[in-house]
Structure P
Amino acid sequence: MILVSACLAGVNCKYNGHNNYNEKVWELVKKGEAILVCPEQLGGLTTPRLPAEIIDLEQMKVMRQDHVDVSQEYEKGALEVLRLAKELNIDYAILKARSPACGCGHIYDGTFSKTLIDGNGVTAKLLIDNGFKVITEEDL
């Protein structure tokens, strides 16, 4: 079984209330090979919501664009995704590229300027740290 970011399957859970539909991910869902998750919603954040970025990779501090700290919500959502991944014996995860929750390899730098840096989102990092393989839709 594969864990996938719900926005990639067309669920309108992206920060702006839209989605990041990806045909390849949707095919996995249709075949019953994938389970949808949205770490931000699992952490208690609403949709739509203000954009957020990681401003401190070492402490995984996540700040909304209006300077409100949402690190706890991102951590809570990541822990819930990890629990599901373990319970459901997930083979690997396909998460949304560059997201502060799901990004793998590259994320935005915390300045809201669309500048990328090396790093992983909160959920992606927690899954990787617990031995799960994580890729993004760009790796498909």
Structure Q
Amino acid sequence: MAEFSIPKAGTICWRELATRDFDKAKHFYGELLGWDLEQSKVTPMTYAEIHIDGKAVGGMMPIDEKWGDDPPPSHWTAYVAVADADETAGKIKANGGSMRQEPFDAPGVGRIGLCTDPSGAGFAIIQFAQPN
């Protein structure tokens, strides 16, 4: 299993690809960059963790029927670690940003919110679950 430690709040800590062609994306990035892509042990959904030098740095997942009738195109999302996802969501809105999805619980991971800055650029926030 790859190493992962909870990052300091305010740091870009995870990069995630949502893709309409999961197998092609895995092959492309694996061949192009030599990434080790392994099914996550944290979630039962199809989710390939990106491991570089034994460290988990990101992941990729398929855009499938669960995304609804009008799914987005394939895209990358940068995650920013936060101490409190709900408090940060409030600060985002107070400073001219918006929430595309309010913070929600991701079992075994933490609380995640999908955000947009005032210029329209998307990003995500994550409050990692504390280890037991």
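Structure data summary
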read-out	value
If volume of the Cα convex hull per residue in Å³ is computed and equals 122, the structure in P, Q	Q
Answer label among P, Q for the case where helix-only ellipticity at 222 nm (-39500 (n - 2.57) for each DSSP H run of 4 or more, over all residues; to 500), calculated from the coordinates, equals -7500	P
Source structure (of P, Q) for distance in nm of label points 7 Å out along Cα→Cβ at positions 17 and 33, computed value 3.5	P
Winner on distance in nm of label points 7 Å out along Cα→Cβ at positions 41 and 57 once structures P, Q are ranked, highest first	P
Structure from which 3.2 was derived, distance in nm of label points 7 Å out along Cα→Cβ at positions 49 and 89, options P, Q	P
If volume of the Cα convex hull per residue in Å³, for residues 73-120 alone is computed and equals 92, the structure in P, Q	Q
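None of the figures in this text is laboratory data; all of them are computed from the coordinates on show. Worth saying up front: this structure is predicted, and the values here are computed from it rather than measured. Cβ atoms are built from the backbone, for glycine too; each structure is taken alone.
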